[in-house]
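Each in structure tokens, the structures are laid out below.
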Structure I
Amino acid sequence: MNPTSHRLLPKDRDVDMVCATIEFGAGLRNPLARALPDVVLIRLQDMPTLDMSLKVLCREAAEQHCGRQAVLDRLIEVVFIQVLRDLMDQQRLQVGLLAGLAEPRLAKAINAMHAEPERAWSLEDLAAAAGMSRARFAAKFRETVGITPGSYLGEWRLGVAQSLLRQGKPVQLVSDVVGYGSASALSRAFRAHTGQTPTEWVKHYRHGR
């Protein structure tokens, strides 16, 4: 979420430009959003599938068919996924979530945390999911993702909690879903990371929209 106003100006008349706003799930602390570089440069001749997707998107944007916006929304999601795949397949990012997801063993542990944030994951559990020894997993995770597995899990849980709170879910329900067990435990974690209680954070978020 970036309220900064901006303008995009093409270098010349032959340049086609597409501007889109993408809202990530799992709240405002989404690790995927924070893992992305400021600029990604991809030569379309090196990615024919992306080239085709962009051509279809631009053609759809130039016409006024029924369901145009729905089609554009889906197409930009496809384009974004293709860009993420290229970042991972070409190993363009050395540290962060995408680097972790590009490593097959770490990806198993990360996906497990994403699927069950409420589970009381231990380092041994996550290492087993990755098929690695406890020590090797801990070192590899920190080296690749940039933080410890425990810190990543905590950040993911808070991100999911933020997403649910924005949807109007009660704090007690949210605490159960993300594995804190009680509203007070979630509030302590929230205050430690945001300086606010969940209720205060929701009010601040809605006021700032």
Structure II
Amino acid sequence: MTSAVLFDLYETLVTESGIRPTRASSLAAVLGLEQQAYRREWKARRPAVVRGQMSFAEALTEISQTLSGDVDPEAVQNICRQRIREKAVVYAEVHEHVAALVTTLAGHGVRLAVVSNGFQEDFVGWPEWSQAHRFPCAVFSCAERLAKPDPEIYRRAAHRLGVAPAAAVYIGDGGDDELAGAESAGLRVGRAAWFVPDSSRKGSWPELVDCRDALRFIEAG
């Protein structure tokens, strides 16, 4: 069996599909800013937040100052706290098919890592997820100053697990061009389609319709 499996987090291990979380691109009204101008400024800063080069709060503060010359610190902090709360709801939900897959892999001695792009607020609740203890390695973009699809982020996770990329599998839903990045890093790649069946994310990678497909794909390596 494959020595290690690297998983994407959102829409692979957990899903936001049932909670409709507040999008960072839709916060203009909360901050008292014009929507299109806010979206333009947010789009320019989002990569830096994902890579941990500035915090979510710093980005919102800078945008407010740029567009209005003023900032409401309490509104900014409320937005950050709300994001943590919304993500906590995601971590509280356990999908039995995912838990079964993770438990089976760990039971077979397969080393597990999670590799995810996101803000610091997105990962506060990770340790509370019921299966988090089975992952000796968690590689989050905001902590690593590196984001998918950069091949280095996958290599970094494999190195921390003590395996060569060629001995590892990467499984994710396909956002952020993550599958191409993992393949470039030398991992065997499969697309998780159990939460995101969206055909627009299909590529040359095996389509894993459910977690049983994923287990068979991993065992075939």
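No lab work stands behind these numbers, since they all come straight from the coordinates. Predicted, not measured: the structure shown is a model, and the values here were computed from it. Cβ atoms are built from the backbone, for glycine too; each structure is taken alone.
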For this session: Output the label of whichever structure in I, II has the greatest value of mean count of other Cβ atoms within 10 Å over residues 135-142.
Result: II
Exercise. Thinking of I, II, which structure, once percent of Cα pairs over 26 Å apart is computed, gives back 48?
Worked result: I
Seminar exercise, completed: One of I, II was used to calculate helix-only ellipticity at 222 nm (-39500 (n - 2.57) for each DSSP H run of 4 or more, over all residues; to 500), yielding -19000; that structure is I
Problem set entry | Which of I, II leads on distance in nm of label points 7 Å out along Cα→Cβ at positions 31 and 63, largest value | I
Seminar exercise, completed: Matching -0.44, -1.17 (log10 I(q)/I(0) by the Debye sum over Cα atoms at q = 0.11, 0.22 Å⁻¹, for residues 47-150 alone, computed) against labels I, II points to structure II
Exercise. Among the shown structures I, II, from which was the value 1.08 of Cα Rg over 2.2 N^0.38 Å, for residues 103-166 alone calculated?
Worked result: I
Exercise. Comparing FRET efficiency 1/(1 + (r/R0)^6) of positions 87 and 111 (r between Cβ atoms, R0 = 30 Å, to 0.05) across structures I, II, which is largest?
Worked result: I
Seminar exercise, completed: Re FRET efficiency 1/(1 + (r/R0)^6) of positions 71 and 119 (r between Cβ atoms, R0 = 30 Å, to 0.05): value 0.20 computed from one entry in I, II; matching entry is structure I
Problem set entry | Comparison of I, II - label where FRET efficiency 1/(1 + (r/R0)^6) of positions 15 and 191 (r between Cβ atoms, R0 = 25 Å, to 0.05) is highest | II
Exercise. Any idea which of I, II comes out highest on relative contact order in percent (Cα under 8 Å, 6 or more apart)?
Worked result: II
